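Throughout, read-outs are computed from the coordinates displayed, never taken from laboratory work. Because the structure is a prediction, the values reported are computed rather than measured. Cβ atoms are built from the backbone, for glycine too; each structure is taken alone.
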Structure I
Amino acid sequence: MFETLKNAWKVKEIRKKLLFTVFIVIIYRLGGFIPVPFLDATAIGQMIGDSGNIFNYLNVLSGGTFSRATLLCLSISPYINAQIIIQLLTFAIPALERLAKEGESGRVKLDMITKYTTLGIALFQSWAYYLTLKNAGSLTYSSGFSKVMAEIVIIACFTAGAMLVIWLGAQIDKHGIGNGVSMLLFAGIVADLPNSFGSTFGALAETGNPFNIALIPIIIVLFVLMIAFIVFMDNAERRISIQYAKRVVGRKMYGGQSTYLPIKIAMAGVLPIIFAMSFMSIPQTIEMFTGEPKSGFWAGFMRLFNTTHPFYATLYFILIIAFSYFYVTMQYNPVEIANNLRQNNGAIPGIRPGKPTSDYITRVLSKLILIGAIFLGIVALFPIIFAQITKVPGLALGGTSILIVVSVALETVRQLESQLMMRHHKGFLE
């Protein structure tokens, strides 16, 4: 990876893209320290630090800005939720389904619809976050006309910050390296990881318990092993053999070569985990409006969605599997692949062209999706289970963070390698 970065830095055009990406990331991080007027975020910072709810996850995604209630505290969560909604509606609304099949023009229109949906969700989440801050006692003004003006300013700042994040991500897509939104998500998590691990190790060391102190090197080893496991699974793929038939055109013979169709095991990437976490955040979002119930049915219901509860882990794992199948089914069309193979005189050895080929690819996909979903579930749930067994604070959502960071880093390196190959390929004499 470091060799790829070194070679990429030598190419002027790629170096400009890298510098532009770093510049946008710096702006994003600086925006995370701009305070929103009329707020004292001390109360909500304490609430997030002392709880095991979804606020911890949102705080990790935003790089710690959620707990500080700054301009960019919503980060990319409204955009992620908007993507989930639009992708689900693509199957339910024929007009959106037609747009999805129109190629580049349809994709642009869907992207615009997603951005408008993001604006609506950002307004909703800003209002919900405002109510949370109000319940936490973090408002400077709490009555009269000043309270109304403060509410308008706070909600407007949160909404504008969320839309600014989307614009910054779009600039990276156009002029930088990697996927813009993913790079900002990567930057936020990486910026908060030292603080997260530092607080965890510090808490363990302060106890003076030999068992807790012995856990520090164990956690470091597990951290390294988890990274190695993620890299291995990210590069793992199933290769389906493809044989192209020979054909004669004039005096020349074409085809006859053998190749393979690569299918990644973790083809859905980290999106199923993000989708599952967004779904699991719904009860906590409702709680922002209603306040925390003290007793009764709703108090017990809300406790089910605490990250320390077994129900949370079980439902989380099931949703990861479900969203893995949903995402891959939406992105991968076996019928289209089978038709392309037949049009190019290609076939899978031992499988007839047409429907038998698409059925075979579908069966292979089903097995690979299940393996990939279980892999994502293990990465997401292992830190939660480990934290419950050892009572280590601050690691309940570490697996998701590590998976996002490693996945984005590997994908960015692949893009750099592809751009290097385009600009510096070996000649036939080398």
Structure II
Amino acid sequence: MIQVQRKMIQRSSLIFALTLLCMTPTLADENNWPQWRGPDGNGKTDCKASVTVWDKTTNLKWRSPLPEAGNATPAIWGDKIFVTQPLAESKQRAILCLNRSTGKELWRRGVVYTETEPTHKTNPFCSASPVTDGERVIAWLGSAGLVCWDFEGNELWRRELGRQRHMWGYGSSPILHGDLCIVNFGPGEQEFLIGINKKTGETAWQVDSLTDEAERALSGPENDGNANEFQSDKERSNRLRGSWNTPIIARVGDRDELVVALPRRVSAFSPTTGELLWTCGGGAPLAYASVVEHDGVIVVLGGYNGASMAVKAGGSGDVTETHRLWHKDRDNGWLGTGVSHEGAVYVCDMGGVLHCIEVDTGEVLWKSRVEGGGTWSSITQTADGLMHLLTKTGSTTVFRPNLEEFDEVAVNELGETTNASVVVAGGEVLVRTDQALWCFAK
């Protein structure tokens, strides 16, 4: 009898544990947007937007004013929204926590940083989006450090990673992989990848950038002889080179690869150890956009007419000659990150021209100018396939992916400037402008 009762208790405990597991939200939960570029870091979500049409009154759920301009997109988990925010008057790098239902601010926490840190006027401090796992939220605040809070706003740990100095500031957002928080620190006099334990703030691994000689060797024959471009780190910190993009995790075969665009190359590392897996040369000196992965192919789009290319993931060592599928010495000025769909990447250049680019060949299948002018925005795709592109004037174009032509669904105007990107979670559409955070839903 005792044995039967024990088995019944064990069975009930197992069922209860499995029930909790099924009820616990995950990074991929369609109600959450836990990091830059969404649950999987690729701009896609498993949920549909409840609306495709909105403006200042139509389908507006709430509008929450923000203290000043900022480029970061929010992270969402459960009933909370987190957004990084510069506070110039008090010299703080802050994070705001908002109520998801009402947009009301629940709390704000800031780190005071009084030293001079360069950036561009269109790239305010706190341009990196926060990341959350449902228990903690982590934000990289440039020279003010990497900081972790719980959901009530209590600081759990803080890491000073060093000075971030570049004339255009920084833009890479932290991501999570297992128990690690990974940051692409730079550009400028310090440049490195670092994996930090998300629970303790301790360093698990760190990889410094490749040497100048290695960078030049991987840049391709077209750059031979340009020795003056490869000076000391301090001299190069304000030159036209650097990496602002956020790494992605690509599943290739039986391993995960941490892929990031670096100056003049794209490289893949082990996300658990930092070990360099492969490197492909020929990239642009300015690496703004995050790479796009499609069926094991990595598409790298360079900034300011720099080089673009595609490379097969899963290699070892220098794969420039063996895995690179195509290469363009000069390409459009890419800054925002695109989305892949059925063999093509949809991406908008800085001038506001949307491109449909074939993954395997780099061929531009079509291009079309969108309303609203230029953009820094990255594209977001929902479960029904619809794509969302935000422009600098606050205009969001909703369109369907189509290999033949531009297929516009709607253009939604807000009349407020922005450099952020659209977030879709739980059917709600969130748009950050320089003045406010907007939430739209039926």
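If helix-only ellipticity at 222 nm (-39500 (n - 2.57) for each DSSP H run of 4 or more, over all residues; to 500) is calculated from each of I, II, which structure is the one that comes out at -2500? Here the read-out was taken from II.
For relative contact order in percent (Cα under 8 Å, 6 or more apart), the calculated result is 15, so let me know which of I, II that is. It traces back to II. If you line up I, II by FRET efficiency 1/(1 + (r/R0)^6) of positions 154 and 330 (r between Cβ atoms, R0 = 30 Å, to 0.05), the top spot, with the largest value, goes to I. In this comparison of I, II, the computed figure 21.7, 85 for Rg and Dmax of the Cα atoms in Å is attributed to II. Taking log10 I(q)/I(0) by the Debye sum over Cα atoms at q = 0.11, 0.15 Å⁻¹, for residues 162-345 alone from the coordinates of each of I, II, which one would give -0.85, -1.28? This value belongs to structure I.
Taking mean count of other Cβ atoms within 10 Å over residues 170-177 as the criterion, the top-ranked structure out of I, II is II, with the highest value.
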